[in-house]
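Listed below are the structures to be examined.
Just so it is clear, none of the values below were taken in a lab; they were calculated from the coordinates. The structure presented is a predicted model; accordingly, all values stated were derived computationally and were not measured. Cβ atoms are built from the backbone, for glycine too; each structure is taken alone.
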Structure I
Amino acid sequence: MTLSYRIAWLTFRTLYATYFRWRVLGAENVPATGGVIIASNHASFLDPPLVGSGLSRDINYLGRESLFRFPVIGALIRSWNAVPVDRDGGGAKGLKIILDRLLAGNGIILFPEGTRTKDGRLQPARSGIGLTVIKSTAPVVPVRVFGTFEAYGRHLIFPRPYRLTVKYGRPMNFVALRAEAKTCDKTRLKQIYQQVADEIMAAIAQLEPQPD
């Protein structure tokens, strides 16, 4: 971790432990080294730092490309391992950066749903994460966050002190689909992207918090 990242990591850990009384479950399922895709549901702006703060290794985040145009903000979020992507996060430039980060042995958090939920329920997965998974060789760790919608969903102006939980599932590998994707036609390839996305979302849905 860079000094800036570590300061932010410790700050968020303190915030989640005190104000939100968080629980971290299954963090040992995330490989300590090497490229890994961390796929989480998305209910709040609290989600990215929550998922990252639960791990002892640093991870990379997606940041809107326009934010990097401001010198001070750009320098700060770069020090936090932010990856510049376009508004939809599906541009070729953003994909290349993500794949380069994974190839270099970094972890990166992606949200299969693409955007924050409006009602607190899980949303269907978009095919974009399937493309990223197929183009890479990294394992995928499904993650589910609980309580972030109630604490700071779209309907709230300020965060509420609601109990948060982040649970990391077992790594998923898509060896067969990655092999098929190398030789199949374009129609099947699109189906594979969506199939991968749907399987990841199903794994996220199966994660349940343990009782207190």
Structure II
Amino acid sequence: MLDHLEMGAYSLTIIISYFIGSLPSGYLAGKLRGVDIRVAGSGNIGATNVFRVLGKTAGTAVLAVDALKGFAAARWIPPLVAQFFPGPSRQDLALAAGAAVVLGHMYPCWLKFKGGKGIATSAGVGIAWAPAACLATLAIWGIVFVSTKYVSAASIVAAVVLPLAVWFSGKGREMTFVMAALAVLAIYKHKGNIRRLLTGTENRAGKSRHPSLP
């Protein structure tokens, strides 16, 4: 059983990390350009759709912010909370923070719990937890993307590879389990992409931007 201090530590970590993850950077980037990203392109608020609809500058900014959300929550929130609520280990708090920040990105309360697919935010968490494993996974993502020109295919493969890379990097069962659970969620969020990949109707990278934009 957790005591009150431990419950407080986990609760505060999860709440702060969720709200960091729930920052809808893709949606906000669209609003700055007068576009509701939820009804443009694929309708997803993630970086891939922002690239497609708003262009490289906006897409790169959203990608960086989404990754930073994951890194910030997993790396910086646990030691901050641990200063006020001693008890749980920082690694345990980091696991809670990593899960919560990705869930916040996927299911933001500000947008009726309809968010992104969690790949960039999970990558940020991975960099905080296991940088070597994450870099190896990013390399595989790049190989698949260059080979196929499908961001979705590369992201799905990366979601499968990252938990395995975390395991082989010696980070332990708990971290591997949490990363595997996040990977399953990310793949689930790609269910529409998987159907289009199977039917040959998935969009490749390089499509034109929203017609109303300069």
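A few notes on this one:
- Distance in nm of label points 7 Å out along Cα→Cβ at positions 85 and 157 from the coordinates reads 3.1; which among I, II: I
- Identity of the structure behind -23000 (criterion: helix-only ellipticity at 222 nm (-39500 (n - 2.57) for each DSSP H run of 4 or more, over all residues; to 500), calculated), options I, II: II
- Structure with the greatest value (metric relative contact order in percent (Cα under 8 Å, 6 or more apart), set I, II): I
- Top of I, II by mean count of other Cβ atoms within 10 Å over residues 37-44, largest first: I
- Given 3.3 for distance in nm of label points 7 Å out along Cα→Cβ at positions 53 and 133, calculated: source structure among I, II: II
- Origin of the value 23.6, where mean count of other Cβ atoms within 10 Å over residues 21-28 was derived from one of I, II: II
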